[in-house]
Structure I
Amino acid sequence: MNPRILLIDDEPEFAATLAERLEIRGFQTATAQSGDEGLARIETETFHLVVLDLLMPGMNGLETLKQIRQTSPELPVILLTGHGSTREGMEGMKLGAMDYLMKPLAIEDLLEKIAGIHP
């Protein structure tokens, strides 16, 4: 069974497109447009993986990751970072993220990361 994936990203078009591309490949997805919304969904629904954007208004990705680690320490998180910055991605790894990817995102790269977490 493919994992159920939560996509947390403040860009609704990006999240919807990514969700659609994953669903075509047999994954179940849900989206949240903020860290707070994502955390609320994690509390009430079952997910096997979170794909989390780092640069969001309000609660950013690193703060959201810290909260996920407190409430769901075993839930794997893959971070998305843009603007050519790897510093935040590396910081996220120190905070417990499984991996990070750069935006713009190649779906094949994400699928490879997912396969490494959920073979």
Structure II
Amino acid sequence: MDGKSVTDWVNHEPIDEWEVMMQKVAQFHHKHNFAGKNGHDMGYRIALTVEELGELSAAITKGKPLDECAEEMADILILLMGHSIAMKVDLKSAFEKKYHRIMQRKALTGRLGIRVTEYTGEN
């Protein structure tokens, strides 16, 4: 599941929209030298992700306009794409593999709503 480095993505000729998006995230990392300034440290990146999830949660629970919610979602997507670059993980391939698995699962309805998981509720 080898992915590309920042340099690999910056120099890559995209063949689809996903690769265009990945290249844009890599260009952002390159512009600000994330790799050289501890911006690829996953502990730090996870903390940023938690922060962004909190901002999305606040936007939703406070009833902010959808465009503000969408902006917070975009922040999370960009961070996740950046995580894959920092870790040199092929995120598209991982997505496809996981999608195939979750499509085989049954949905469960719990106290808070529907959930699609391997968890069966049995001990």
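A short reminder: the numbers here are calculations on the coordinates, not readings from a lab. If you're wondering where the values come from, they're calculated on a predicted model, not measured in any experiment. Cβ atoms are built from the backbone, for glycine too; each structure is taken alone.
Mean count of other Cβ atoms within 10 Å over residues 14-21 was computed and gave 16.2; which structure, I, II, did it come from? Could you put the intermediate results ahead of the total?
On the way: I: 16.2; II: 11.4.
Of the options listed, only I reproduces it.
Suppose you compute helix-only ellipticity at 222 nm (-39500 (n - 2.57) for each DSSP H run of 4 or more, over all residues; to 500) for every structure in I, II: which one lands on -13500?
On the way: I: -13500; II: -20000.
Clearly, the read-out refers to I.
In terms of mean count of other Cβ atoms within 10 Å over residues 22-29, which of structures I, II is highest?
Values: I: 14.5; II: 19.0.
Top value of mean count of other Cβ atoms within 10 Å over residues 22-29, among I, II, belongs to structure II.
Given a value of 22 for relative contact order in percent (Cα under 8 Å, 6 or more apart), point me to the structure among I, II it was derived from.
I
With mean projected area of the Cα convex hull in nm² derived from the coordinates and found to be 6.5, which of I, II does the value describe? Please report the intermediate quantities before stating the final value.
Details: I: 6.5; II: 10.3.
That value comes from structure I.
Comparing structures I, II by FRET efficiency 1/(1 + (r/R0)^6) of positions 6 and 62 (r between Cβ atoms, R0 = 41 Å, to 0.05), which one has the largest value?
On the way: I: 1.00; II: 0.70.
Comparing I, II by FRET efficiency 1/(1 + (r/R0)^6) of positions 6 and 62 (r between Cβ atoms, R0 = 41 Å, to 0.05), the maximum is at I.
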